[in-house]
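Some structures to go through are shown next.
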Structure P
Amino acid sequence: MRILALETSCKPGGIALLEDATLVCEVELPEETGPGRSLAPLIDARLRAADWAAADLDLVTCTIGPGSFTGLRIGVTTAKTLAYAAGSQILGIPTLDVVAEQAPDAITTLTTVIDAQRGELFSARYDRGTDQRWQAAGEPQIVDQAVWLSQLSVPSWVSGSGLRRPLAGELPAGLQVVAATQWEPRAATVAKIALRRYQAGQRDDFWQLTPRYYRKSAAEEKWESQQ
């Protein structure tokens, strides 16, 4: 089974190719250009390097949010376009599920956070199920950083790029933090989760798959305020 995975919800983002359970390649997107200019050429180059044609893809998967409005639009649109052209299945993976997946196996409860701008965070809590897989304790929430900090209990585990400075200096003593190398969602992890869920029978409807922003854009809020 051949899978193409896209991660465009957070910088730097990247793509990965997975054949069955074997990672064929994983490449980060260049931060200086962003996914709008670099995603399609990078996909083409990596497919060629692997000697794969688009028609060889069995599954195209991508992160669907929360995260960058622009990045998510580009990633989901690219995934849907390519899946349609290739005649492959498509599957969207929530961004914070990817961050949780990258935490060490020994952790049983975890809170994940990414930056939501405006002094806020996207946050979600996870618990290990009886199958040792993460189970989300609800949908991601947008929460003020100060409120989020006040609600933390010690000891507990946290992970995600929302922990970067200046928030990192405000974390309470005793809080257990996943290694920073695992904070950013990786395309290889998107592929890993997608393979497992696909084998369990999960599929997304091509026409219904959309980004999950969890908030209105600044442009939408401005327009509404002027009505």
Structure Q
Amino acid sequence: MSAVILLGHGSPDPRAGIGAAALAGRVADLLPDDEIRLAFLDNTAPTLTEAALTVAAHVDITVVPVFLSKAYHVKVDVPAEVAKASAAINREITITEPIGPDPLLLPVLDSQLPAQAPVVLATAGTSDLEAQAAFDALAAEWAKQRGAEVVVAYASQAQPDVATALSRLESVGEHKAAIARFLLFDGVFPDRIKAEAGDRAISSVLGDSPVLAEIIADRVLATR
């Protein structure tokens, strides 16, 4: 039997842990022959090494970075933690591509928002320029699909923030803007973005979408 460890950031907000556990359950339904585990970089137990030790008897172990961008955590923290876990179990561990930014998630957001509204694609934030460029490319692709403007905004670390992005969109258009929360689980940043929405349409976080579990399963199967 193979093992899959979903490696997330972790959060002090218990809602994030509940969301991650539910996601792991949906992934388990899609990969019934695999042992599914959760692990986190920070704030939440277990660590990746602790999770790997629980499945050390499995021949194949795959780590899926449950992140929506290829920023610092995916580039630096995830490989470092995988190296530690590999040393602890004396076994090589496979790392998949992260789950985002994946355009397959766009219809999940699009279906929740008014068809003609311009959209603020709101995410947690990153100072990584490559990750920012990937978000901009995702927004441009979505704008073509929607036939309406889509701009990226950040809850931290980068500009524009959500309020600024909303103001820019609504100063030049005739429709009230909507907000797409490009975030995985409920917590501090989703709450911060929701507070900026006022009476505007706003999407749910992505963690509950069946598409997210399907993307994770595809990432795992692509390594085999």
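Could you tell me which structure in P, Q was used to calculate volume of the Cα convex hull per residue in Å³, for residues 51-178 alone as 116? Intermediate values should be presented prior to the final figure.
On the way: P: 138; Q: 116.
Considering all the candidates, the number was obtained from Q.
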**Message:** Given a value of 1.5 for distance in nm of label points 7 Å out along Cα→Cβ at positions 3 and 67, calculated from one of P, Q, which structure does it belong to?
**Reply:** P
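Can you spot which of P, Q the value -12500 was calculated from, given it is helix-only ellipticity at 222 nm (-39500 (n - 2.57) for each DSSP H run of 4 or more, over all residues; to 500)?
So the calculation was done on Q.
Quick note: the coordinates plus some simple rules give every number you see, no bench work behind them. All values reported here derive from a predicted model rather than from experimental measurement. Cβ atoms are built from the backbone, for glycine too; each structure is taken alone.
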